[in-house]
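Derivation of every value follows stated rules applied to the coordinates shown; laboratory data play no part. The shown structure was predicted, so the numbers you read here are calculated from the model rather than taken from an experiment. Cβ atoms are built from the backbone, for glycine too; each structure is taken alone.
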Structure P
Amino acid sequence: MWTSVVHHVCDIHTWNSGNLFHSCKHENLSQEARNQKMWLKPGSKAHEALKNVVFNKTLRRDLKQVTKACHTGHLEVFHSALLKYCPKRLHFNYPTNAGAGAREVVNDELKKSL
C-alpha cells in the first residue's frame, strides 16, 4: 500500500505493478476535483525524488517494524477515566466495580463513534 502513492500522485489510480494493491481505495474523482489538484508528471524530477524515498529499502524495513508496534495510549486513557469513577484508594464491591467498568466501556464506545 505504501508504494501505491507513486501512482496516486500522478493521477493514476489503477496499475498493474505490485503484489497486493492494484488500485486506490477512494471513489472515482470527478473531472472538477481532478482539475483542482496539482498532480506530478510521471518521470519528472519531483516524481523521481518521491520514488527514491518510497522505494528506499531502509525506510521500507523501518515502516514494516513500526506498523507492528502496539500503542497503549488509548488503553491508558480508558483506565484513567475508569479511575475517575472507581478510585483505587476506595473499596467498592464487585457489582459497583462491574457497573462502573460497563459504564466506562459504553462511554468509550460513544466517544469513538463521534
Structure Q
Amino acid sequence: YYARLTLDFQTNKRVCEEVAIIPSKGLKNKIAGYATHLMKRIQRGPVRGISLKLQEEERERRMDFVPEVSAVDTDVIEVDAETKAMLRSLDMGNLQGIVVHSGQQAWKGGKDRK
C-alpha cells in the first residue's frame, strides 16, 4: 500500500483503517505513526531493510554509472619527499609518473579543526 501512504498522519490512519482490521485505537495510531515516520525517512533517502522498486532502480542506476574520466587512470602522481624515500627503500623508486611535490602539506594535524 506504499502508493496510498503519505507524509500526513491523518491520511495514513485512514489508510490503515481501510486495509487492516486493527483492534484498538492506540495500536492503529502507533501503526499509522510508524508508517508516517518511515515515509519521511524514505523521502530523504534509501532506508535499510525496506526494498522498493524505486530504490532498487536508483541503486542500479548509481552502480551502472561510468565516469567520463577515470580518477584512477593518471599520468602523474604527486608525492612528498618522504613518500618518495619510502618507495626507494622498497626498491620502487624508479616507477613511472611519480613526481616529488615540494609544496606545503595541506593538513598538519587535527589541532586546529573546529
| field | volume of the Cα convex hull per residue in Å³ - highest-scoring structure of P, Q | value | Q
| note | Output -14000 (helix-only ellipticity at 222 nm (-39500 (n - 2.57) for each DSSP H run of 4 or more, over all residues; to 500), calculated) maps, among P, Q, to structure Q
| task | Given a value of 15.1 for mean count of other Cβ atoms within 10 Å over residues 33-40, point me to the structure among P, Q it was derived from. | result | Q
